[in-house]
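Participant: Take a look at these structures.
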Structure 1
Amino acid sequence: MQVFTTPNKIIITCHKWLAPALSKEVVALGFTPDRVFQTGVELTGTVQDCIKLNLNLRCASQVMYSLKSFICNDPNELYNNLVKIAWEKVIDPKGYFSVTSNVFHPTISTNLFANLRVKDAIVDRMREVTHQRPSTGSDLLGTVVYLFWKNDEAEVFLDTSGETLAKHGYRKLPGTAPMLEALAAATILSTKWDKKGAFVNPMCGSGTLAIEAALIATNRVPGLLRTQYAFMHILGYKKEMYEVENAKLKEQIIKIPGLQIIASDISKRATETAKTNATMAGVDHLIYFQDCDFEQTIVPSNFDGAVVMFNPEYGERLGEELELEATYARMGDFLKNSCKGYTGYIFTGNLELAKKVRLKPSRRIEFYNATIDCRLLEYELYAGTKRVEKKEVPESV
């Protein structure tokens with residue numbers, strides 16, 4: 001079982017509705033998707049290919065390499081199928097492995113029981129063949145085995161990622177209700193931003209949107225900020241496999257002359273948090289931070305390929321919603337009066353509040369933020385015959 005050189009099914013998972021953006025990333029890396037579904041992308045490749053995918057993808061959660069699919073009706077069938085797999089060729093007998101799963105079957109009341117049957121099959125096989133047994137636990141610190149079992153169809157994978165790829169590793173200070181990094185990247189990739197025009201992010205919070213914009217524009221990928229992956233613990237892994245792909249990451253960084261990314265927030269604490277996170281991501285020099293109400297946010301006068309993007313609060317209680325109605329109305333006024341020529345975006349989980357913007361969206365793009373059904377609303381902010389004079393970003397940016 002030479003998984004690093006043998007092509008097989010690869011499933012790249014993602015959060016709900018991120019698959020369109022993820023698919024574009026996969027194609028840009030030179031791969032051809034075999035299938036795109038609501039929570040992922042399927043393609044064919046080796047574990048060597050999985051290394052490249054893990055280092056470069058912004059919108060993914062896990063990169064899974066399929067080992068075996070089979071019909072399964074109960075836990076005993078699960079065990080009997082898995083004990084036949086040559087685990088000794090992918091897991092170090094003296095090493096460590098963990099099991100994760102998603103199981104939808106009437107014989108399984110908890111995924112923990114399914115995980116235990118998988119562990120039993122692997123350990124029993126290893127004892128029989130190698131007369132040794134690896135350690136096992138819940139921490140994703142070694143080889144990771146993933147089981148998907150729905151109805152009578154089961155499939156077992158090597159999870160080549162381990163810890164989720166959806167967190168990009170720079171956000172040491174999360175702030176209040178932060179947007180997941182993978183979600184932020186997917187929303188930006190779904191806009192009309194050309195990666196050269198201005199990116200304006202009022203109400204920036206912990207800075208995730210502005211930071212992801214800076215990373216995307218300069219082609220800085222998540223692998224630059226991470227050094228540990230589950231593929232490093234699969235038998236047959238050689239350090240140079242990773243080093244070759246990792247060396248490419250710095251080489252592919254680009255400079256965008258005159259790039260203007262502006263992030264503002266009325267809370268100085270928020271902008272300080274955002275600056276810290278931007279520094280961790282290595283893009284603090286690319287973002288101009290402003291402590292101000294969003295209506296005072298600098299909007300550069302060159303609007304070619306430029307966007308302004310809000311991620312406001314949604315309001316969970318009646319009192320909050322009433323207060324936010326005025327905020328959403330002011331956002332609409334700001335977009336209409338101060339951002340002419342731009343393409344505007346509001347990411348929200350409250351479509352009733354979005355009506356207070358009083359602008360008609362040209363597109364409504366569906367996303368989920370955790371369990372909240374959200375929309376990225378797009379607004380064409382036509383410049384008209386007269387151009388409103390704008391403040392320019394200071395030359396230090």
Structure 2
Amino acid sequence: MTVTDNNKNAIRVALILSELSPGGMERVVVHLANGLVARGIETMVVCLQNAGEFSTLLDKRVRFEALASVTAMDIMAVWRMRNVLRSFGPTVINIHDYTSTPYLVAGNWIGQRKPIVFTAHGELYEGFDHLRGRMRFFSKGFSHLTGVSAAIVECHKRFLEWSGSSSVIRNGVPAMQLDKAAGCAVRDELGLADGEFFFLSIGNPRTEKAFEDLIDAVALLREQLGSERPFRVAIAGALNDSDYCRDLARRLDERGVGDCCTFIGFRQDTAALYAAADAFVLSSRSEGLPMVILEAMMAGLPVVATKVGGIPDAVGERALLVDAAQPAQLAAAMARLMREPSLAETLGSTGKVHVEGTFGVERMVDDYVWWYAGIGKSDKDEVMKK
């Protein structure tokens with residue numbers, strides 16, 4: 001698909017989300033913003049709340065604004081959103097979460113009324129039912145809906161009762177050069193012995209990530225392996241004071257696996273973690289198209305993951321897929337990778353080739369630019385030609 005230089009150069013894109021805190025959706029926004037400015041497209045990122053740790057990853061050419069709205073029903077945030085957008089003057093606005101939607105749509109209605117593209121990143125796992133009426137009302141301000149997989153698009157179309165145009169734009173990840181020395185440093189930091197098999201998992205501890213299933217799988221795996229081979233599971237995610245995180249800490253103690261399954265907190269050095277790991281494991285009960293799986297495959301790691309969201313369609317037979325909420329299946333797949341090194345090597349190599357060819361960040365940015373160039377134009381069919 002192509003976009004003429006004249007159309008591309010005329011685009012000014014505002015990307016909206018709650019906060020650039022650690023997460024897959026936030027990482028997509030960073031890659032997208034940086035990819036847009038690399039093409040000479042004026043780009044601004046607006047966070048409704050605070051900046052977040054990932055704001056430091058933005059290219060210096062990306063304009064950035066955090067509105068510091070941290071209270072519910074913040075009417076003044078609508079006005080601040082309107083003023084920021086009017087000052088920047090986007091030709092298209094791309095919003096990436098529901099939290100920011102009422103503020104953006106209202107601010108756009110009383111402002112310049114630019115076309116809005118809503119991008120859905122995940123399934124609606126829990127806590128969304130009471131928002132249905134409100135979000136259906138504000139979705140009237142959208143011009144187009146995109147999702148990271150066909151399943152995600154259909155999920156949000158049902159939720160919003162959306163009958164307008166929609167499309168799938170899959171996530172993309174940049175090429176990754178692994179530093180073996182950095183990987184060795186991580187293994188030393190974690191106290192891994194030579195030959196100890198290292199499973200990596202990455203994610204914020206939330207209910208949809210189902211880390212309790214991973215903990216149960218670790219207990220089963222230890223039972224199955226006995227003294228056959230030592231292994232370690234490290235979860236790059238920070239436990240907090242939530243009920244869910246307290247339950248996870250209690251489960252680690254109850255299962256007696258705290259010595260081989262640990263939460264290592266939020267990490268910026270994900271490339272070093274991938275370099276240190278022997279395999280990647282994802283236990284989620286709900287996902288869109290998780291960036292961590294694509295990154296792990298780009299790093300050449302074999303992957304064990306649950307069959308949720310857009311994962312099966314994205315990876316096919318290039319990963320070991322199991323049913324969600326089935327720790328026994330998760331443990332069996334993890335054991336298989338440990339016992340069959342040739343399988344692990346094949347999955348790692350074929351997965352890397354697949355992600356490089358299908359999920360590169362350049363392709364993702366191209367797809368968004370194609371839509372931005374034509375969205376809201378009366379002669380859309382003529383502007384957007386493959």
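Participant: When mean count of other Cβ atoms within 10 Å over residues 107-114 is computed for each of 1, 2, which one produces 17.0?
Facilitator: Values: 1: 14.4; 2: 17.0.
Computing mean count of other Cβ atoms within 10 Å over residues 107-114 on every structure in 1, 2 gives 17.0 only for 2.
Participant: Same structure, new question: Of the structures labelled 1, 2, one was used to calculate distance in nm of label points 7 Å out along Cα→Cβ at positions 35 and 291, giving 1.2. Name it.
Facilitator: 2
Participant: Separate question: Have a look at 1, 2 and say which one yields 21.5, 68 for Rg and Dmax of the Cα atoms in Å, as calculated.
Facilitator: 2
Participant: Then there is this: So semi-axes √(5λ) of the Cα gyration tensor in Å, for residues 323-370 alone, computed for just one structure, reads 18, 15, 9; which one of 1, 2 is that?
Facilitator: 1
Participant: The value -13000 for helix-only ellipticity at 222 nm (-39500 (n - 2.57) for each DSSP H run of 4 or more, over all residues; to 500) was derived from one model only; which of 1, 2 is it?
Facilitator: 2
Readers should treat all values here as calculations from the given coordinates under stated rules, not as data from a laboratory. Treat the numbers as computed from the prediction; the structure is a model and nothing was measured. Cβ atoms are built from the backbone, for glycine too; each structure is taken alone.
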